[in-house]
Every structure is written in structure tokens, then in C-alpha cells.
Structure P
Amino acid sequence: MATTTNSGSRIAKAFAAAAPRTALIPYITAGDPSAQVTPALMHALVAAGADVIELGVPFSDPMADGPVIQRAGLRAIERGVGLGAVLSMVAEFRRTDDRTPVVLMGYANPIERMGQAEFARQAAEAGVDGVLVVDYPPEEMSAFSGFLDEAGIAPIFLLAPTSTEDRIRKVGEIARGYVYYVSLKGVTGAGHLDIASVEDRLAQIRRHVTVPVGVGFGIRDAESAQRLSRTADAVVIGSKLIETMEAAVAKAGEGDADAAAIEAAASWLKGIRAALDASASA
């Protein structure tokens, strides 16, 4: 049983509060477009309608990420942003927002370097609610899941079109918070969404998974988000959001790039939120 109150309860409350709307989960890379702007960007996304925030931990070998998120991670690494800095950003965000769940998404290497138990402790202190580690398969998660459970942090897992029935069942046994269904084969930001195929897979997943199911990879506009909202508990959007900020930063030139990025991201996300709300009320 969790020994702290921050994690699963905040995630569960966020999904309950979002209903009957589909929850909106934007992904950003910590430290991009700058290290100092991340907490303010997180607040702006919440104001624009985010129900949960996924915060990417920069890593030098991001095997599951497409070129857009890879670029964001590289920019953050060049600014010296590592796992410790990411946790500090979460703590800063928590100073004025004790309601919105924050889920860290990243890779095993930075956690292993810190130590699994120490990471869980520091993440809980910072106010992290969930952790999705791309290269920790559920079969190898028992010890780490134990540390997260003790810290009150939800272990969150990816499922893909290629996931077997056995893998789905194992994830359903240990997942907390929500499950992230990767709607496309390949890396983030790639491909074309087949909504009917996603709907079929979600029905299969829900036979074994009792937590909410979010869908990501390939959601690039209000229309695709709205179509997915008819079956998904949440939509997760990352690559297009980061592209939107990249364009704003480039346009700002020598002006206030951070402010331009925040304004562009919030404005774009409001459109997605409006589409999801319209779908819920239809």
C-alpha cells in the first residue's frame, strides 16, 4: 500500500473530474524550449485544459521517440538538463499546483544511475504521480513497482498494436493510474491513425486492464483527437505540441522565445480541449 498520498489518488481524481469528457494529456520534454520555462509551461498547459501532464526526461538514446521529440531532448541535454533537474522542475510546479498529476516518461538508464529506491523517494518528494519507463518491461518491474508503490507513485505502461494477449494481461495486473496505448507501430509522431483498429484494440485491452486507457502517437489535430475521444479515456499529444513550440521559437527570433512558445502551446492545446469537450456534449 502506498505510504504517501500524492500519486494514484491525484491521477484517479483527475480522470474522475474530467468525466464524461475525454482526458487531455499533453507531453512536453523537460528543459525545452528552455530549462527555466518548464514549470511556467506546465501551468499554461493546465490553464489550457490539460488534465494530466506527461513530462519527458531527456535521454541521449531515446529509442521510442521520433525526430521531433529527439530534437527536444537533445536541446535539453545540451542545456544540462538531467533527471535531478527534472525533479526540481516538478517540485517548482508543485509550489502552486497540488492538483494536476505529473507523470514522468523516460528511459531506465537515468533511474538506474540514481538507484531505483532513491529515485522513487526523490520523485515522491518532488510531487511526481506516475512513472512510465519505456524500456522497463512488466516482467522485470516487480522490484521497481514495489519501490513506486511504497512511494505512492503509479507505474504506468505502454501497450502497442503488437502487444500479445499475455503482455496485456501482465500489464493489467500491475498497472496503476492509466495505461498508454501506442496507436501506431514505430516511433512517436509517425504514421496515420486507423481509428477503427484502435477501437478494436482498446476493446481487447479493456478485457484485462481496469485502469483508464490513454491513446497517443499520431494525434496531430483536433479532428483526430475528437474521433479518438469516442473510445479512449484520454488522448496523449506530444510531437505536434513540440512542433508548435519549435515554430513559435523560430518566429520569435531574438525576441522572447519562451513567452512565444508558451503562448503558442497554450493556444493550440485550447483547440484540442474544445474539440474534446464538443465531442462529449454531442
Structure Q
Amino acid sequence: MAHDSLSSAYQRDGFVVVPDLLGPQPLAELREIIAKLVSASKAVSTHTAVYDLEPGHSAAEPRVRRIKTPHKVHPAFEAVVRSAPVMEVLTELLGPNLRLKSSKLNMKAARYGSPVEWHQDWAFYPHTNDDLLAIGVMLDDMDLDNGPLMVVPGSHKGPIWNHHDEDGRFCGVVNPDDIKHEIASAVVLTGRAGTMSFHHVRALHGSALNTSDRSRNLLLYEVAAADAWPLLGAPDFDGFNRELLSGRPTVEPRMTSVPVRLPLPPAARQGSIYENQLGSARSYFQKVGV
């Protein structure tokens, strides 16, 4: 597989989109696993270590907006990020020594899937260098109607926007009034199921409510160069090293001159980004029922 122009496009824009990295068979397997997970959510009534629930979730009508760390929930999810085609792209973009930082499955069900307000991933987990990215695996066909990811080209080279609320606490959302020009230049990342996007940790991005009658499931992996160390620490050193995808661990972090705003004091509403952002009155995207 040749990806000669991926690195240059990624460095220029802060993202690339690669079609057909996930084949029909693993795609079908993941969909079956997800259906079982959603069905099992009928037994829970509040957020858990696995489930982040939509408002209105019930046993009669289960509504899941996120499966947390799916690569630890079922091995099929870890197999995706460790597959040869994905590792080839990651190696080209970040180098040979790679760590899987985390994963999540953001699920936007038809007609109500929650939006994610404008933010930069870097605001949530600054490191000693910014060789980090997020992989977005499109498990459904994504178009303008079902809440696709939107990214601002070149924003990975710009400032770290303020993700703190008026009370001084971290809230995980940028005031949309501060980024009107950036939002106007955002690019919509669409594609058929099996397509993957790769966006830089500092890229400004968000996604709207799913207004279609189709689901929009986006499987996300956060991947870092092995010598990028979290500024808030790595308390579980052995667990930190177990997440290596390739190469060797190091205790010599690579330090680069990158802008940083620490996500402290912590968000008033703890939990996922959805909970963090709900603690703020700022919003750009329409909410369900509004």
C-alpha cells in the first residue's frame, strides 16, 4: 500500500482521510459486537466504566452515546488499531515507536445522536511533544446529514484555544464566538464505512447532531509517539508501557516547544467529554429537542 503523500498532507492540513482501511469482514464483526453491547446496556441506568449514556436512555429504549475504551471491552477493537494497514499509516505519520493512549466509540443514533462541541484534543491531555493523533474509523457511511467529524485545516499549527469556562474551570469546549473564522473554514470528513481519518492532537474539530434516520458510529483511537509523555503524569507505569503498539518504551521524554494550557482546575462535570461540555453554557451545535 503506497501512502507517499499522506505525511505531507497531514503536516500541511493536520488531518488525512484514507478509504477502505477496514474491510467488510471486520466491519461486520464490529457491528455485531456493538449491537450486543447496546442491547446489554438495557441493564444499566447510569454511566458505567463501559457505557456513557444519552439523555433519555431506558431499558425499553437503550441510548448509548459512547462505549468507553472499547479495545479493553472486546479484542476485536484492539485488532483494528494493530492491523497492518493501520500501523503502516501510523508509522508514516508518527514514526516507528508508537503507543495506544486510549480508545472510544462515539455513537450517534438516528435523529438524536449528541453533538461534540468545538475543541482540541490537546487541551484534554497535553504531552511533552505533540506527536499524537486520533484515528476515526467510520463504521457507518458518513455524509453531511449524520453528524460527521469537522476539522479546521491548519489549526494544528495555531494557538491552543481557551477550553476553560467563565468560572475558571476546564470545560472542554472553545467559545464559538472566539473561532468564527476558523469554523467557517472547517472541512467535513465524510466517506463510506471502512474509511479512516487521522487528525492531529492540536487540530480544532467538532461534530453536529445526527439529524438523519441513520446511525453514525465513529470508533476513535488516540495514538502517541512512544517518547511523548503526558504532562499530568503516568501513574501506572507498567500499564503505560503495555499500551505500546510498536518499538520500545523509554524513560527519556522528547521535549519540544509546544503551547500548553493544562486542563486544571478539573471540569465541574467529570466523566466523558460530553459531561465536561455539559457543564458549560457555551454551545455552537443544535441539541436534540432544541
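Just so you know, all these numbers are worked out from the coordinates, no wet-lab data involved. Note that this is a predicted model, so its numbers are computed, not measured. Cβ atoms are built from the backbone, for glycine too; each structure is taken alone.
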For FRET efficiency 1/(1 + (r/R0)^6) of positions 170 and 258 (r between Cβ atoms, R0 = 30 Å, to 0.05), the calculated result is 0.10, so let me know which of P, Q that is. P
To which of P, Q does the computed value -0.61, -1.29 (log10 I(q)/I(0) by the Debye sum over Cα atoms at q = 0.14, 0.25 Å⁻¹, for residues 162-225 alone) belong? Q
With distance in nm of label points 7 Å out along Cα→Cβ at positions 138 and 202 coming out at 1.9, pick the structure among P, Q it was computed from. P
Value -15500, calculated as helix-only ellipticity at 222 nm (-39500 (n - 2.57) for each DSSP H run of 4 or more, over all residues; to 500), assigned to which of P, Q: P
Among P, Q, structure where distance in nm of label points 7 Å out along Cα→Cβ at positions 66 and 106 as derived comes to 0.9: Q
Where is mean count of other Cβ atoms within 10 Å over residues 10-17 largest, in which of P, Q? Q
If you rank structures P, Q by distance in nm of label points 7 Å out along Cα→Cβ at positions 90 and 122, which sits at the top with the largest value? Q
Figure out for me which of the structures P, Q the number 28 belongs to, where relative contact order in percent (Cα under 8 Å, 6 or more apart) was derived from the coordinates. Q
